[in-house]
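Right after this note come the structures.
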Structure P
Amino acid sequence: MTNLGQLSDKFLVIDGHADTPQRFVDEGWNFSDPLQGGMINLESAMAGGLTAEFFAIWVDPKEWGGRYAQRTLQLIEGVREQVQKHPETMRLGLNAADVVKAHEEGVFCALMGIEGGHSIENKLENLREFYKLGVRYMTLTWSNSNEWADSSGDLDDASVTHHGGLSTFGREVVREMNRLGMMVDVSHVSDATLAHVLETTSVPVIASHSSSRVLTDTPRNLTDDQLRAIARNGGVVMVNFYPPFIDEAWTRAWLRKIPERDAMRATVSAPYRDRGEPVPFTVTVAADRDFYEKHLRVTLPLTPLSTLVDHLDHVARVAGVDHVGIGSDFDGIQFLPEGLDSAADLPKITDALVERGYTTEQLQKLLGGNLLRVFGAVQAAAE
């Protein structure tokens, strides 16, 4: 295995997306604790040579209706508390220079990005407040469309009001993010929304955790034309590790089992529903993993690591090596590809890329340099 610790003397590694803040808040779990079923903690991050992580501030729209901003603040505070609890080993990153400094000093850099524009509750003042608290990107939608942007996740739902992309206010949100120096994240958005974003933004965008639609045909992924458009914009696409987004067999099998999976989820959620409480995400994740072990493991093995590398390679070839990165979705997904059990296994990806002929300079860009460039450019334009 490549010693990423040695390679990191030459470059730093940044992951674009992990949903770990829910563990901090809902489980009272510390980042220095053992993984306990999770995918990233301080030990695994250091073992995998991970310099910095964008922690996703994700508010479940079904569980937190009417309290989006409140839950957003709770999750932000959860990340900030972790930094306070680990002053010798963690640092809050607010700009590209902070990431570089953390790397030089050998400490883990925690960054934050909101996942889902519903968090701002249609108020630019909320967006500004979240920026002040340290949020440095926002995914304009999650799987749900909001009042000003369409998602790729519910376009077939006739009960949802859609806008044909971004509304007038949605364009205003993008411009305000440009003004603040907050990166615009286009993962999860509809094709029309992405087109409108690229028309509106004055700085490069990111896709914090999106894969190739040519290789895995789901609206959640990006077409080759979209990859090229983001490259022309100067942005970066960070490939998601989730098997249903990178493996056609997984996509088909997982979708076919939705009714049965939902039934199991309903069973484990019932006690929370009876108490009128939001169902913690970890509860449904555990149910999905249990379902997989009982009903799918024999016929649907975990996606091979090579499939993930195929997506990284495809994005690099279509968009260019200056416009690709990694966006694991750690702790926001039930499963990882075979051999990737935690952040400690990130060097396996490096090994696979080296085997495909990637040079040290190209790896420097793919594993963090491209995102760092966009981060710096967005903030420089705001300043």
Structure Q
Amino acid sequence: MFDPTPSAASPQSLDRRQLLQMAGSALATAANSTQSSAQGISASGVKPFRNYREVLARLEARGRKWRVLGAAPDGSPIVAVKCGGDKLPAIFISGGAHSTEHAGATATVEVIEQLKTQHQVWVIPARDPIGLSGFRHALSLGLGQPPKLDSHEQLDNFLRKHGDVLYDADGTLLVQIGEHGYANRGLLGKFEKGAKFLEPLLGRRIWYASRRTDTPGSGPLERAYTLIVTPDGEILHLNRFHDTAWAPAEVRCVRQLLAEIKPALTFDMHEHDHGAHYWMSARRQRTEEDEVWERRMAAEAVRAVKGMGSTLAPDSYSPGSFFDKLEPGVFWLDAGKRGQGLNLVDFAAKHYGPGFTIETGMQCPFEERVRQHLTVAQTAVNVFEQRYR
């Protein structure tokens, strides 16, 4: 195995970041034959899925068989597809945790066909079937059928007419229809944990309609963003709960599969709404050797993205106070500083091995965003294979 401790200096004289940087440079020199570019990747002609049924239909049309892990509250199956080869350790890839980030969901389906590796790969192509199918579909869970709702401008009156109003102030409206909550805008960070008006929705869901007008496929009513009210009254989104005993069905399905396959590499395909630039996040690893390999996978991945002509996050950009910049386009995420529990990659990195959250810019052309996801996955897997050859 590679020894990450540099011999030219005493480890006691270096902090951990310096040690890892030196080790990463040595590893890159020792394995400079790695092909970091992703050859043959194509996103030409790919289009956003209009609903979850189209995801399953695409898989079926391509002859892909899936394994049902469980079901979302509307009965939609949460499915996983096995691809790649049979070599272990395994790789895990998912997308669509946030329904508005449709290039990530599309790329997750494409990666099943395009990723080249001898390693066993498991893919969950869409982690939020309800949200992907749109706000009208989410409303059908409370109303019994999809409503005739033509525009976002009609939404406030519609919600007041059909729901029990729980909150209505400062332009934010939240109602309960049946067992579920529905809002006219995002609620993350708006209310204190345990707010009295949330009591009817404890342990239940809130959906709000996308208000985007600059990203085709994620426009008003085309997507429903899924929020969860925890049993103690905190509003979180679906990409949390991976470290909690109480968790929504979609998260439990992911944890079940991770525990079975124990992936040594995880990707979660996301998008951000702060422009057209690319960035990715990594996590602290259980061992220094894992961190060295993770650093090299991330470095080669961002070089590949830059090499395809895409724009990396500018030097002045920061995703948040709980991120530390590692190098251009790569950030370390400290889930302890962020709070809110562990997301998928936090959890995978804590228990299984290196993991990356891929973030493409939603103002970037759709096909380019899909190609970025595929390029990063293939490039990082190329490095991963060098480790386990």
Kindly point out which one of P, Q the value 21.6 was derived from, the read-out being Kirkwood radius over Cα pairs in Å. Q
Winner on mean count of other Cβ atoms within 10 Å over residues 154-161 once structures P, Q are ranked, highest first: Q
Output the label of whichever structure in P, Q has the greatest value of mean count of other Cβ atoms within 10 Å over residues 210-217. P
Given -10000 as the derived value for helix-only ellipticity at 222 nm (-39500 (n - 2.57) for each DSSP H run of 4 or more, over all residues; to 500), which of the supplied structures P, Q does it correspond to? Q
Quick check on the output: 0.9 is distance in nm of label points 7 Å out along Cα→Cβ at positions 306 and 338, derived from one of P, Q. Which one produced it? P
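Each reported figure results from applying straightforward, stated rules to the coordinates on display, with no laboratory input. The shown structure was predicted, so the numbers you read here are calculated from the model rather than taken from an experiment. Cβ atoms are built from the backbone, for glycine too; each structure is taken alone.
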